[in-house]
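Following are the structures in question.
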Structure 1
Amino acid sequence: MTVIDKFLGKTVDIPDDRRYVPRQGLWGKKQDRAIVFGLTQAALILLNGLKSLDWLAEDGRRVSDGESIIFAITGKILYLDAPLSGTVRYNSSVKDAPEKISADPYGDGWLFSIEPDGDADQLYLSLVSAEAYLNTLRETEGFKNPEGLKGGVSGICKAVYSGIGQQKI
């Protein structure tokens, strides 16, 4: 397990026993013939939590790689795509209680599983390693602003926030 002590002011775990889809902030773990997916702690922090979600494809239906399968409201609107083709199954317990996802993102907070059309082992290995995922996180606001300072770390943001603080309204 890799632990990032300061990621936007929070501690983040990246389990080594999973593979990752960095573009969407998903982790994947093979279970029998299916691959179970959920949002990583880092993604949840960058998204500012998860407020609600809805399924865009029917449970038990075949989905295609890249097809939008979940609509979520976080700090913004988010569409999650199927990272591979196969039959999708959702974790119905998180739909009405999305706080479970943040509480246990690598356990009961999983989002969906896909039983892939092709070789599950090969498709699982096509996802990136924990080390490669960590390297993609180094380019995010989480690493650039380890303390989680308001206004981020860019010069423009700092100027705007300090300007607002000096205004007399």
Structure 2
Amino acid sequence: MKSHEHERAMELIMRRGTEELAAANLGWLDSHLATCAACNDYAASFAESGRLLRAMAITASPALVATTQARLRARALHLQEQRSRMVLIAISFCLGALSSAFSAWLWWRFGGWVAERLGLSPAIVEPGIMLFLVLPALVIAGLMLAFPHHALEERWLAALGSEREGGHQ
């Protein structure tokens, strides 16, 4: 017999009790086990060890159970906190987008009013208003490009991280 047939037989023996095997594989395995004593002994030993493992009662200590329960509760609270934060972030994003759109519209109208009062061309005032609205984002983007990102994280994020959401550390 070739060694790859024995390897295939051992793999099918291990998978036979836990997975649904194709009829062709089961037929091949049964015929192989009928002709190969080594694989037949392996199948018998494998089945016997499975029976012994199922017959043995395994119990966890009360400390292990308590620790596992505490970790599960902590993980559940962490996931619940993440979900509630995501909802708050989504609400904040929507409110920010709405207020930004509304304030951009107001500034645009204000720019038209200023252009009309001062007799300026709207082609000059309206782009100036848009630059005024976009300027903070451009300055922040320039600062982030000018400084390495770890320098920003050390100073600003350390200050932001010193207080957790929902309470003090």
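Quick note: the coordinates plus some simple rules give every number you see, no bench work behind them. Keep in mind that this is a model prediction, so the values were computed, not measured. Cβ atoms are built from the backbone, for glycine too; each structure is taken alone.
Observations
- Identity of the structure behind -27500 (criterion: helix-only ellipticity at 222 nm (-39500 (n - 2.57) for each DSSP H run of 4 or more, over all residues; to 500), calculated), options 1, 2: 2
- Comparison of 1, 2 - label where distance in nm of label points 7 Å out along Cα→Cβ at positions 73 and 129 is highest: 2
- Comparison of 1, 2 - label where percent of Cα pairs over 24 Å apart is highest: 2
- Taking distance in nm of label points 7 Å out along Cα→Cβ at positions 9 and 113 as the criterion, the top-ranked structure out of 1, 2 is 2, with the highest value.
- Which entry (1, 2) yields the derived value 10 for relative contact order in percent (Cα under 8 Å, 6 or more apart): 2
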